[in-house]
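Below are structures written as structure tokens.
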Structure 1
Amino acid sequence: MVTPRRSVLFMPGSNARAHEKAKTIDADTIVFDLEDAVAPSAKSDARSLVLTALSSDDYGHRERVVRINGTDTDWWQEDIAAIAKANPSAIVVPKVETPETIVHVVAEITRHAPNNTSAIWVMMETPLGFLNAADIASGHPRLTTLVIGTNDLVKDLRASHTKGREPVITALGMALLAGRAHNLTVLDGVYNDFNDDVGLAAECKQACAMGFDGKTLIHPAQVDTANRIFAPDAAAIDEAKRMIEAFTAAKAEGKGVTVLDGRMIEELHLVEARRVTAMAEAIKER
């Protein structure tokens, strides 16, 4: 089963108007944020508002996810106590640096809600987190997704945000390697200038070419660009279908390879072709 996560939009947990707006935005996933987007004095109110959003039937196809506060804060256990029984699609844990953090969070979820089935997503945001990417990616069976936090990474590296992202490209690659090695979804970090459509499109194209599954976003205006770039286009879908048909015909004749448009096609090429067609169908069915 393929789940589109082309556009993963963060919404402040304390902003009720944003929650209502999210019901009309064509994002694949809405992340209700209890962490960075919520002031300390508003944490409690934010939990109540997020619970209301999780209980609503008005979000349609949109996957609903909650980002809790980090386990180094005084708020994360209260976050879990409040939301675990609501069973969001996933719970995002920020600034994960070791697999033990995931185990600790899952234990707390289970303590409050033994029947909770929320997936665990982790934010990869620190140098140590990226250095431990492989251990984190295999850290728990409920872990399904790695989310890149480039803003914190750039800060910790004392680097700069640049076009092409050379200062963090090694870290991005390490997260992708770990994620793919353990069959996880991997989501690219946010693009900060929501008025720069050209820059956003360029970064989405780079991330798509690298292998990311989608883009985390900070503004509704960014959703359409991410949806377009991370979806297979008509040409890619057509090629994938023709590849599958050609290889199926060759296999029926007892052949292990075939030729399509002058290119040698083997079984390994079918994996991506099937993923493309499955993704296209999932987007269509949405």
Structure 2
Amino acid sequence: MTVKIIVDSACDISAREAERLGIIRLPLIVRFDQTEYEDGITLTNEEFYQKLSESDNLPTTSQLTPAAFAKVFDEVSAANDSAVVITVSAKLSGTYQSAVMAASNYSNIHVVDSATVCIGERILTERALALSKQSLSATQIVEKLNEEKQHIALYALLDTLIYLKKGGRISPATAFAGELLAVKPLISVEDGEVKLIGKARGTKRGNRSLNDKIAESGGIDFERPFSLGYSGLSDERLKDYVNDSADIWDSFDKLPVTTVGCVIGTHAGPGAIAVAFFHK
């Protein structure tokens, strides 16, 4: 019996990457007006950001249904395997409740609320995959994940206030003033919720603020998974940040970088950068 790892697409692991890693990835539904897409299947991240820049209205995402989970759970059970399901924070989506509802009919399926999103959920998934290779049971993996997820930090520096305004999270006046002053909002995921934790004027100060938060959290545990992410069609902002933060990242020949997908990208807009890690 093997332990399968099942995730939703909010983890920002692509369909191709999930296949390579042996992870079962279930896509959320993204809607632009009346048109629906499967996240990462019928709509790539590149296409998503292109549509986001062209649309007057923000897209919406739909949670996975119990039926979508049950179909996969049936396949896992038919193979006499067990599974650990990792979902986007229960405070951000009903996907967790759908997974729990579906799993109630299976003794071999175990569900974990990641209490985070995007690359934060990604590194918890990578940790689960590493634990599964240590021949731990599904229940042992769940126990470790529920303990270790409390040490995940996720910080993001936004490049614009426009999409927070479109989503009704800030007023048009605040957005206008912020754009004039080149304000860069700093957000985090804490207790499963996205929170605005600071603002900086200009990119350089924003990068320093991001690194200050990393230091305040206790620093990065490089023995466990970590990830950097960017939103939009270009990674130039992330490259600038890495260059400005050589004391943290210069010892790595290659950094784990991914594109931030639709769940956070809708509200962050293009040009955001993010760091997720287990703190020491």
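When relative contact order in percent (Cα under 8 Å, 6 or more apart) is calculated for each of the structures 1, 2, which structure yields the highest value? If you can, show how the numbers build up before the last one.
Values: 1: 16; 2: 21.
Once relative contact order in percent (Cα under 8 Å, 6 or more apart) is tallied for 1, 2, the winner is 2.
Compare mean count of other Cβ atoms within 10 Å over residues 139-146 across structures 1, 2 and report the one with the greatest value.
Details: 1: 19.4; 2: 16.9.
When mean count of other Cβ atoms within 10 Å over residues 139-146 is computed for each of 1, 2, structure 1 gives the biggest number.
With mean projected area of the Cα convex hull in nm², for residues 67-154 alone coming out at 5.1, pick the structure among 1, 2 it was computed from.
So the calculation was done on 1.
Given a value of 34, 21, 20 for semi-axes √(5λ) of the Cα gyration tensor in Å, calculated from one of 1, 2, which structure does it belong to? Write down the numbers at each step before the final one.
Details: 1: 34, 21, 20; 2: 31, 23, 15.
The correct label is 1.
Between structures 1, 2, where is FRET efficiency 1/(1 + (r/R0)^6) of positions 75 and 259 (r between Cβ atoms, R0 = 35 Å, to 0.05) highest? If you can, show how the numbers build up before the last one.
Details: 1: 0.05; 2: 0.80.
Max of FRET efficiency 1/(1 + (r/R0)^6) of positions 75 and 259 (r between Cβ atoms, R0 = 35 Å, to 0.05): 2.
Using semi-axes √(5λ) of the Cα gyration tensor in Å, for residues 43-114 alone as the calculated read-out, with 30, 14, 10 as its value, let me know the right label among 1, 2.
On the way: 1: 21, 13, 12; 2: 30, 14, 10.
Computed on structure 2.
Where does the value -14000 come from, among 1, 2, when helix-only ellipticity at 222 nm (-39500 (n - 2.57) for each DSSP H run of 4 or more, over all residues; to 500) is the thing being computed? List each step's numbers first, then the result.
Details: 1: -14000; 2: -11500.
Only structure 1 yields this read-out.
Where a number appears in this text, it was derived from the coordinates with a stated rule and is not lab data. If you're wondering where the values come from, they're calculated on a predicted model, not measured in any experiment. Cβ atoms are built from the backbone, for glycine too; each structure is taken alone.
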